Structure I
Amino acid sequence: MRVFAAIEIPREVKARMLDASRYLAFKEVTLVREEALHLTLLFFGEVSEARVREIEAAMDSIGGGGFGVTLHGIGFFKPERIRVVYAGVAAGAERLASMHDYLARRLGVGSGERFVPHATMARVRGLRERAAFMEVAREYEDCDFGSFQADSITLVRSELGYGAPVYEELYKSKL
């Protein structure tokens with residue numbers, strides 16, 4: 001099964017993200033659905049049932065208690081060739097990065113690339129109206145989507161099919 005570890009985002013924060021993202025709905029932009037908005041800590045890919053148990057144990061060993069997260073502003077990984085539009089993490093980024101690094105080391109996974117805490121809001125393919133898109137995007141560079149208390153990590157199964165992936169919560173670990 002295909003799985004990843006994530007921090008869930010509360011509905012009221014998601015609502016603000018969705019409200020902003022609708023202005024980015026250009027023809028080549030696919031907006032992320034409300035139920036798919038989350039902060040990915042680590043993507044594991046295809047794993048066995050035994051590996052799922054190892055991931056759950058690693059999640060349980062993080063601890064440290066809950067912490068505040070603030071989602072603020074939109075950004076892009078590669079502004080020269082935009083593929084992903086995301087909400088940035090203003091508060092809580094260091095703790096999210098620490099949790100990511102811990103899971104990656106403990107489970108022996110990761111790409112080696114620097115982890116950037118974020119919540120994907122949209123995916124972009126072949127943007128034709130780049131100037132117009134960037135004009136709208138700049139209006140949300142300083143947008144405050146809200147704050148919340150992250151008090152658990154969720155292991156999510158992602159099933160690919162036609163259209164958007166279907167997510168299923170497999171396990172939740174308290175921080």
Structure II
Amino acid sequence: MGIIGRITSDLRLMLQRPPRQQFAAICHRRKKKTNEIEVLVITSRDTGRWVIPKGWHMPGKLPHAIAEREAYEEAGIKGKAGRDPIGYYTYAKRMDGGLKVPTRVQVYSLQVKSMVKDFPEKGSRKLEWVTCEEAASRVDEPELKILFRAFPLMSTAAENPKKSAQVA
């Protein structure tokens with residue numbers, strides 16, 4: 001691609017409306033001894049920042065299924081994502097060549113059933129199970145921090161729909 005083509009492509013990405021769309025999972029489980037919620041944070045492959053598994057649209061796949069697939073590919077997580085998003089966050093996605101494009105990430109809750117030892121991105125990321133508050137302190141995106149801080153209440157409501165309906 002020539003310089004004019006590259007400039008045109010970069011301008012198209014920068015001016016594109018609406019923002020690019022990704023789908024992500026907050027992978028969670030409960031500690032056996034304390035029943036406390038733990039969430040998974042992983043490092044990005046390029047910068048090493050703390051993030052959650054996320055990826056681009058895949059033709060023929062529903063958004064929550066994309067979140068499940070990314071959790072498997074990036075962290076070896078097997079589980080079930082809720083069909084409805086729990087929220088979203090935005091960030092500037094750095095593309096090849098350094099251009100940053102606005103990206104909206106739709107987030108799904110993913111109940112972890114198991115973890116596999118071998119997965120596509122094994123060895124290229126660091127994975128850690130932490131409290132929601134610790135996860136909020138590690139990620140950079142303000143809206144993702146808010147989602148992590150609200151997550152204990154959201155997950156309790158999802159696990160006990162009758163109880164949360166009585167409280168409302």
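Below are the figures for this structure:
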{"read-out": "Source structure (of I, II) for Rg and Dmax of the Cα atoms in Å, computed value 16.2, 49", "value": "I"}
{"read-out": "For Rg and Dmax of the Cα atoms in Å, for residues 81-144 alone computed as 14.4, 38, the structure of I, II it came from", "value": "II"}
{"read-out": "Origin of the value -10500, where helix-only ellipticity at 222 nm (-39500 (n - 2.57) for each DSSP H run of 4 or more, over all residues; to 500) was derived from one of I, II", "value": "II"}
{"read-out": "Among I, II, structure where relative contact order in percent (Cα under 8 Å, 6 or more apart) as derived comes to 35", "value": "I"}
{"read-out": "Identity of the structure behind 2.7 (criterion: distance in nm of label points 7 Å out along Cα→Cβ at positions 89 and 113, calculated), options I, II", "value": "II"}
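Read-outs throughout are calculated quantities, based only on the coordinates presented, and are distinct from any laboratory measurement. Every value quoted in this text rests on a predicted model; they were computed, and no experiment measured them. Cβ atoms are built from the backbone, for glycine too; each structure is taken alone.
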